[in-house]
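The following blocks contain the structures, represented as structure tokens.
We did not get these values from a lab; they are worked out from the coordinates using the rules stated. All values derive from a computational prediction rather than experimental measurement. Cβ atoms are built from the backbone, for glycine too; each structure is taken alone.
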Structure P
Amino acid sequence: MIEEIKALKVRPQPKTVVRKHVIVVKVQHNVGVLSRITSLFAGRGYNIESLTVGKTHEPNIARITIIVNGDERVVEQIVKQLRKLIETLKVRDITDIPHIERELALIKIHTADSDTRDEIMRLVDIFRAKVVDVAKDSYTVEITGKQDKIDAFINLVKPFGIKDVSRTGVLAVVRESAQEKIKE
């Protein structure tokens, strides 16, 4: 009995779990906004894994999708600081909300001979990618999907020789069914 009481008193503190967070920010599309946002992350020692910025359907409004690895406490503080920026209109950490993530990559792959070209085309078909440019010694492939899908494709074509890779970064949007549940 005494041992049970001692065991209850000496509970281990929960560890902070570092994980991937998806943060979506709507801002006024002004000069310097992106710099102020990235400074918040740098100031806390967090590296942004992915950053995608683009105009929305609304005039002078931009949407920023930020992927960062961090623990709940620090990411929560960053979200609070983002909300304090004058140009910020809306901030959401959608990590735990059902959402859709996609990324686009253009990959230029070396093609030495017809066997190589055939094998690359098989991979393109399997991954539902498409060849968008053909040169004498290379294919440029466009692929969209989750990060792990793109990473898997890149790993499979590495042996052929990759000449170049260009990735957009992650875009994310909350699923409409999740929006309806949040409103309830």
Structure Q
Amino acid sequence: MDCCVLRKIDADMLAEIELLRQDYIDAGSDIYGAGPLLRMTSIEQWWDFIKKLEDPATVPDYWVVSEHFVYLRKSDNKIVGVIQFRHYFNSFLETYGGHIGYSVRPGERRKGYATRMLAECLHVCRDFGLKQVLVTCDQNNEGSRRTILANGGVYENTVYYEPEDVFLQRYWIDL
């Protein structure tokens, strides 16, 4: 596996993020860790939105201060994954979403990227001052479960999220 770096998203990455978005659309896959990227009508609209999430004064209702990162493969500057660090909880995140959401590009899955990407994001969380983080995953997502466990996740419980008819497993990771 090529060496990668966790990098905060900046405007220079938008063309590559547009390609990433299309890969998820083509695969019929959700993209966790990129906020509402799939629901936005343009990459510029999404960029404006995630910039608002970084500033407590501009965070939209029902959202929390968040930082968005890409996992960038050094050899070809390809984004292999995205990850979002949420600084604190609202009621939804406390029960269902957790501090971190992440996703690996469909064509790059099962190569170990998620485990390394999450590990690097945990350093960001620790540097921010958190002592523990909550990470959740669909109970049927074996890859995500293994990623969380490989990073020290301790299972707490499973909750049902009715709007999407899914059971979510909740894991705590001590930092």
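For the set P, Q, ranking by relative contact order in percent (Cα under 8 Å, 6 or more apart) places P highest. Have a look at P, Q and say which one yields 5, 20, 31, 24, 15, 5, 0 for P(r) over Cα pairs in 5 Å bins from 0, in percent, for residues 111-158 alone, as calculated. This value belongs to structure Q. Each of structures P, Q was scored by distance in nm of label points 7 Å out along Cα→Cβ at positions 143 and 167; the highest score is held by Q. Given a computed value of 19.5 for Kirkwood radius over Cα pairs in Å, which structure among P, Q does it belong to? Working through the options, I get structure P.
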